[in-house]
Structure 1
């Protein structure tokens, strides 16, 4: 009887010691080591890839933003503010209905099939809006000029980048709305165009938030 109790006590003690050691190693030391290495080698990425302007955080280079006009009375979907470069459509985003303490967006895709009539109608409407909004005197936009990323959302709905082709398509409209030379706005697009990762992964891209910050600075100087 005593031997049995002693054996159980030893097993319980060994288990508790193992629990404490593993908790210390995996729950304290390892996270501290990973955090320290990340802060030392990749501080920007470790802190959320924050984008700053005027000394304050204005967003993340990983999360897309919208640039709309203030909504009119009774208007559910605000119109885009055409002074700024616009990102990809955000179809598929949901609203947080569970924890209503925070105004959060839930990322996601539309899950519409390629032969969906709803998707086809959305693409046609988006293309017509792109042609209408970006056609300026002396520089009309043809439907054939509209790239796929201008009329379709990404899988998350939060893609922060657009293709260089879509950015160039918006150049004349942005220049006209901000009373800037087209050559200067085109230069901003070139300067903010990133190539493929490691030279072969993905596609060339333009971060919309960073481009719009540069556009704002250019407009302020002019």
Structure 2
């Protein structure tokens, strides 16, 4: 019998169970608020980070940033124009935050990918995309070996942006403006563990200022790289 990781586009008991457990944990946390949308599970936690942590993460991104990349070719050179920084999950700065995110969601840390910092200067963007994977894509054999389908995404906002830079979910009908210290989390799956198309989201172009965020993705199995 094929395991859940073999069928990223189909329902999955493993992913469904993870979703139920994370939702129960988030909804029991008085610091977490659910975004009221019908077709996706989206939550936020204000003041998840301190100002000092935000400043340190911004400095880390600035030191190590490089052009952002894509798993799939789009033919559109403007699809993702930000800069990114893969973080050392065991560094004294990163590890406590990394484990705090996992603890908030109730997902064991080994299931989480390395945190990735992103910097958006004026005009930079990440056009509408899903965080989950598809079996028919060339990247899938490697993603399967590294832990399978992505389940939850957590995003940390490190600064206020003068203008633009919202996280927009066009199909769910919500637009989240950057708010310093806030964590935003969403389930990339439907309740049955199948990918949720309503989690399509876009990093809207910054029009004034610079936007810094950190993204952490979780897998259905422990992440190996």
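The value -6500 for helix-only ellipticity at 222 nm (-39500 (n - 2.57) for each DSSP H run of 4 or more, over all residues; to 500) was derived from one model only; which of 1, 2 is it?
Values: 1: -14000; 2: -6500.
The structure behind it is 2.
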Value 0.40, calculated as FRET efficiency 1/(1 + (r/R0)^6) of positions 72 and 184 (r between Cβ atoms, R0 = 30 Å, to 0.05), assigned to which of 1, 2: 1
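With relative contact order in percent (Cα under 8 Å, 6 or more apart) coming out at 18, pick the structure among 1, 2 it was computed from.
Details: 1: 18; 2: 31.
Derived from the structure labelled 1.
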Mean projected area of the Cα convex hull in nm² from the coordinates reads 21.4; which among 1, 2: 1
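Given a computed value of 1.17 for Cα Rg over 2.2 N^0.38 Å, for residues 40-151 alone, which structure among 1, 2 does it belong to? Mind dumping the intermediate values first?
Details: 1: 1.33; 2: 1.17.
Of the options listed, only 2 reproduces it.
Here, each number is a calculation from the coordinates, and none is a lab measurement. Keep in mind that what you see is a predicted model, and the values were worked out from it rather than measured. Cβ atoms are built from the backbone, for glycine too; each structure is taken alone.
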